[in-house]
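We did not get these values from a lab; they are worked out from the coordinates using the rules stated. Computed from a prediction, not measured in an experiment: that's the story for all the values here. Cβ atoms are built from the backbone, for glycine too; each structure is taken alone.
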Structure P
Amino acid sequence: MYILLDAHAFLWWITDAPRLGSSAREAIGDPANQIVVGIGALWEIAIKRSRGQLRFPFDFETVLQGEGFGVLPVTYAHLRTLDTLPHHHGDPFDRMLIAQSLADRIPVATADRRFAAYGVDILW
């Protein structure tokens, strides 16, 4: 099964933070699952890191390769889905994750309950 990680789920997995939900932790750790991080989540982390709002001293490529995680790029199908989303959620990075989840039918590991308003399959 593919699992798409929200930015905080990715960060909490990498730092082994107890805030990561137990179902999400189990699914991410299951070697049978293919874990992907949306490029938007990485972009969000990079922006916050560059502004000094987030401490993430790791190289994205090194961490992703070390964990065996893939990167989910933005496709035309994701953009078409994004265009149709109602505005239940205002964060552009989360909206892109929602669009990716819906377009590709991938569950999202997220603690953000606003994703549910879109019918996204949430793991937490």
Structure Q
Amino acid sequence: MNTYRGLPHPVLAPRNYLHGCLLLLVAESPGHGYDLVERLAGLGIGSVDPPAVYRALRAMNEEGLLESSLDDSGSGPVRRRYQVSGSGASTLEAWVAAVNDSASSLNSFVTRHRQLVAGA
């Protein structure tokens, strides 16, 4: 099993999980930072630090996972709108595989614990 900073899998690291969630949300529908902060709740992520989301978006844009453009079509300030790049789409597929592996590992853990408790 892969390890990352002592965790069983890199997707279990909170910072990394935020990146995967943002890739999924932007792939579903391109958006701007504030929109994405609000949409994170739909993935079961409770309170998230908005500056952390903006930092993650900026980093992912610099890595080439996202593309951005300035959107001044609406009322209010000009906003940076993000969409997934080709590299980001490939990375999202790798994320799905990693999350699936992690989900299987976590399910095995919970199942074995239930067996332990039932046998006690």
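Descriptive notes on the structure:
- Looking across P, Q, the calculation of FRET efficiency 1/(1 + (r/R0)^6) of positions 75 and 99 (r between Cβ atoms, R0 = 35 Å, to 0.05) that yields 0.40 traces back to Q.
- Test item: relative contact order in percent (Cα under 8 Å, 6 or more apart) calculated as 33, pick one of P, Q: P
- Which entry (P, Q) yields the derived value -13500 for helix-only ellipticity at 222 nm (-39500 (n - 2.57) for each DSSP H run of 4 or more, over all residues; to 500): P
- Label whose coordinates, when distance in nm of label points 7 Å out along Cα→Cβ at positions 59 and 83 is calculated, return 2.5 (choices P, Q): Q
- When mean count of other Cβ atoms within 10 Å over residues 91-98 is computed for each of P, Q, the largest belongs to: P
- For Cα Rg over 2.2 N^0.38 Å computed as 0.99, the structure of P, Q it came from: P
- If you line up P, Q by distance in nm of label points 7 Å out along Cα→Cβ at positions 19 and 43, the top spot, with the largest value, goes to P.
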